[in-house]
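Next up: some structures, all given as structure tokens.
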Structure P
Amino acid sequence: MAMRDLHQFVELLEKRGHLVRVTAPVDPVLEIAEITDRAVKSPGGGPALLFENVKGSTLPVLINAFGAEQRMCWALGVDRLDGLGDRVARLMAMDLPNSLTDKLKRLMDVSEVVRFRPKLVEKAPCQEVVETEHPTLDGLPILTCWPQDGGPYITLPLVFTRDPATGRRNVGCYRLQVYDEQSLGMHWHIHKGGAEHYRHGEEAGRRLPVAIALGGDPVSIYSGTCPLPPIVDEMLFAGWLRHESVEMVQCKTVDLQVPAHAEIVLEGYVDPDERRTEGPFGDHTGFYSLEDAYPVFHLTAVTRRQNAIYPTIIVGRPPMEDVWMGKATERMFLPLVRMVHPEIEDMTMPVEGGFHGIVLVSMKKAYPGQVRKVMYGLWSLGLMMLAKNVIVLDAGVNIHDPSEVAWRVANNVDARRDLVIVDGPLDALDHASPTPHYGAKLGIDATQKGPLDNHTRPWPDEVVMSPDVKALVDRRWREYGIRLG
């Protein structure tokens, strides 16, 4: 069965020895962040931490809940993260029907997904306490993470909006800077769904209702971080992932629905054309993202559980807790990438690149120009357009081994032939480009070369020992009396 809420996840983590309750008094200004950074960067990613005595608040703070591969698997109800890709692959296998039987099978499979659509309920734990008269952010243990941050930041929200033009819901995870007790900076990158809804509101001259859910079941929390196409409802996607519909409840002051089992909900709106300076913020690139003008969220209600937990993460120089959220997305979406580019064997986005800085793919070449076709194709796939460096290697290469990747790039690349520089969209957090949101990208062909590449010189074999000698040494190893490691 799917976990109902964050409390069940905490219970599971504690039962399995992955949670530490910190009862010592701690400060939400920098101290919790420093403690967590040390935990995250320790072997295995450290434990999940529940701070129960936070200065200025009666609510406990849960952090690093997703900060290890094992915990990410438990959160998503899988034995391994590649299992997510297996499910997507099975779903996508029926995407191109060519007979009536296949069409009917596809219809049944799609209905299997649709039956997990969100379910509306009348009463919800997230509305056990309701503040609409004088709602305030005071009392929430919102963290200040890094010394140069512009203020405290909400870092793990599910931000709900509805497109004024199409009526479609979007759920995104966008950081929120606290300006005062009733307003927040809404950090909508221009490429994201929430920003698109805001632009449509601006065009219509209408304020945009917004609801911010903190907490919920772990799958729903994760789903808000996924780069899904606009036509895919994140809450339907969460229901499909967890094999159980997400229960939703109507907000009190805005016409939006939020997960009924959230911990805390902030209701409000953003006005068209209102901007305010937001930032700096110590971001997942490991650098401070710069100040810029962003929309302002105005609070109209706070609802919460009686025994609410405040969930959060910190980001900064990787590895951090968000690494495993990104890795889950990478493994889940690999089958979709393969659907468009079947020659791709594997793909990974190393943590050092912050999900968009470096993309590594391995592939099998069959015709001239195929490597460049893959590069350009990846840059055309949704938010993959923001990938700054795409490195292509041969099928069979372990692209998850940084040493092997570096060795092959260093030895297989001719700069004039194998480097591709193109201009295009860049992530808002990219600080190296001369202009915001736009600049150069690099493609590197690190595959071995031959006639397909118009390479006429012989390509040397790799230095490896013969299998029979390796087997001989394996059999006799104890005789040598050598102890390694």
Structure Q
Amino acid sequence: MSDPNEKAWRCTVCGYVHRGAAPPDECPICDAPKEAFEAHTTEVRPAAQKQVQRWRCLNCSYVHSGPNPPPVCPVCGAAADCFEPAAEAGIEAPGARKVGKIAIVGAGVAGLAAAEAIKDTSPETAVTLLSKEKEYPYYRLNLTRYLAGEMEASHLPLKPEAWYAQRGVDLQLGAEVDRIDPDGRTVKLRDSEDVRFDRLILTAGAHPFMPAFPGAYREGVTNLRTLDDANRILGTDLSGARCVCIGGGLLGLETAGALARRDARVTLLEGHGWLLPRQLNSTAGTLLAQYAREAGIELRAKARTREILGDERVRGVQLEDESVVEADLVIVATGVRPNSYLARMAGLEVNKGVVVDNLLRSSMPDVFASGDVAEHRGVLYGTWAPAQYQGSIAGMNAVGAGIEFAGIPRSNALKVLQVELFSIGQIEPEDASYDTIDEETDGRYVRLVFRDSHLVGAILLGDAESAPSVKKAIENRTDFSRLLQKRPTAREAVEHVRTNVSEG
């Protein structure tokens, strides 16, 4: 069990939780400065405590039972004034009975957060954490930093090896699940003994999507999803190598930047008209392209791949316009798909991902899901912070806490390229009811999107110092009606948000 006196600090940009006497100098996930951290507590009140009144966190929708809201939200660290009274009806806890054994399939951040939450809430519950990979659970989103040479492999693990035994978590590495038997409450493993459970949490993550390009499986064509993938790429002589990255999303851009740092000759192919089309508008995407070129990346927009050429090994990428980009190495970064096969075979309801309710329960009450494999209200988040939130909530609910997840704004921060970038929420107005403030100066770009006087989306490119305040303002639905009446410039609006929205 963790030391109740141990301090914890949460990065308000990406959700990373640091434990220690003081916050780190910078976030190891998103590089946010020390000032972006706020106090965080993992205190969880027992589910069996008499419910006098319920309070809902406006930030993450954690529901607290008691006559008063807690001083700090145990899920997201929000202050007491971020709570509102919650209705007694409509939130059914999954049961407060003692849970003997919980199995967690998948050891990414969602699975590890679930294991930690279970042990914090119910130390006597036995937890088995199953990982298909042979490495100890690691920061998957730091693989591009590792590829770039900015981080050693020894800095990738999420927890020290000793942590698992100290917390009583039975971590099984290289445990490939063959099938799940919900009726028999058993996880069938291919090469080891079956794992029995009273409750199950699916955090099986996602796998790279490989479009049906002819030649997609030639030697020298790969993805970047695992540490093995990164090591395979690093096993190639990258200096001067012709590397093509297919896909101009976050992973594709960060991978291209990492390869350029290794002195590779990098071409990035984006089928859309600009980079990061899901996170940026055309103005920001065009400006980001300038930074990418300065980093040594050749960009091809509206470049749609027809075929990957070669014999046994790749030698180039042919585009729909008949042009050919020569290549010694091709990395495909065209998105991911949830690892939902086991859930489908087990009879769970699956749409794009495993369908879950607000308690993160699947269609089978004793089976929960969180992270990349979970679909909540039609949304697949696919990013770090929601996976960590969902994992913690699923873990607490598996032992009877009855906490709701109501969704959080999706946000992204860019690594590897030497430019600060933060994007969150809705970046394009849907109709005339939105107010948009834009400004581009000296290689920097700010875009704030408001609806009904509330900030609902933002882009900060070139200077993301105000990202924690912007994120907090969106999550807390801060009213900016007085600000908007003054018709401020983008810089004035960002400064107002930074100085008037509490980060603690």
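Computed from the coordinates by the stated procedures, all read-outs in this text should not be read as laboratory data. No experiment lies behind these values; they were computed from the predicted model shown. Cβ atoms are built from the backbone, for glycine too; each structure is taken alone.
For percent of Cα pairs over 33 Å apart, for residues 26-281 alone, the calculated result is 37, so let me know which of P, Q that is. Comparing all candidates, it corresponds to Q. Using helix-only ellipticity at 222 nm (-39500 (n - 2.57) for each DSSP H run of 4 or more, over all residues; to 500) as the calculated read-out, with -8500 as its value, let me know the right label among P, Q. Of the structures listed, the value fits P.
Out of P, Q, which one gives 1.4 for distance in nm of label points 7 Å out along Cα→Cβ at positions 194 and 346 as computed from the coordinates? That value comes from structure Q. Taking Cα Rg over 2.2 N^0.38 Å as the measure, the highest value among P, Q is held by P. Given that percent of Cα pairs over 21 Å apart, for residues 210-305 alone, derived from a single structure, equals 49, which label among P, Q identifies that structure? Label of the source structure: P. Identify the structure, out of P, Q, from whose coordinates volume of the Cα convex hull per residue in Å³, for residues 18-129 alone was calculated to give 153. Label of the originating structure: P.
Given that distance in nm of label points 7 Å out along Cα→Cβ at positions 338 and 418, derived from a single structure, equals 2.6, which label among P, Q identifies that structure? The partial results should precede the final answer.
Working: P: 2.6; Q: 4.1.
Only one of P, Q returns 2.6 for distance in nm of label points 7 Å out along Cα→Cβ at positions 338 and 418, namely P.
Which structure, out of P, Q, was log10 I(q)/I(0) by the Debye sum over Cα atoms at q = 0.21, 0.23, 0.30 Å⁻¹, for residues 266-329 alone derived from, given a value of -1.01, -1.00, -1.10?
The structure behind it is P.
When distance in nm of label points 7 Å out along Cα→Cβ at positions 122 and 426 is worked out for each of P, Q, structure P gives the greatest result.
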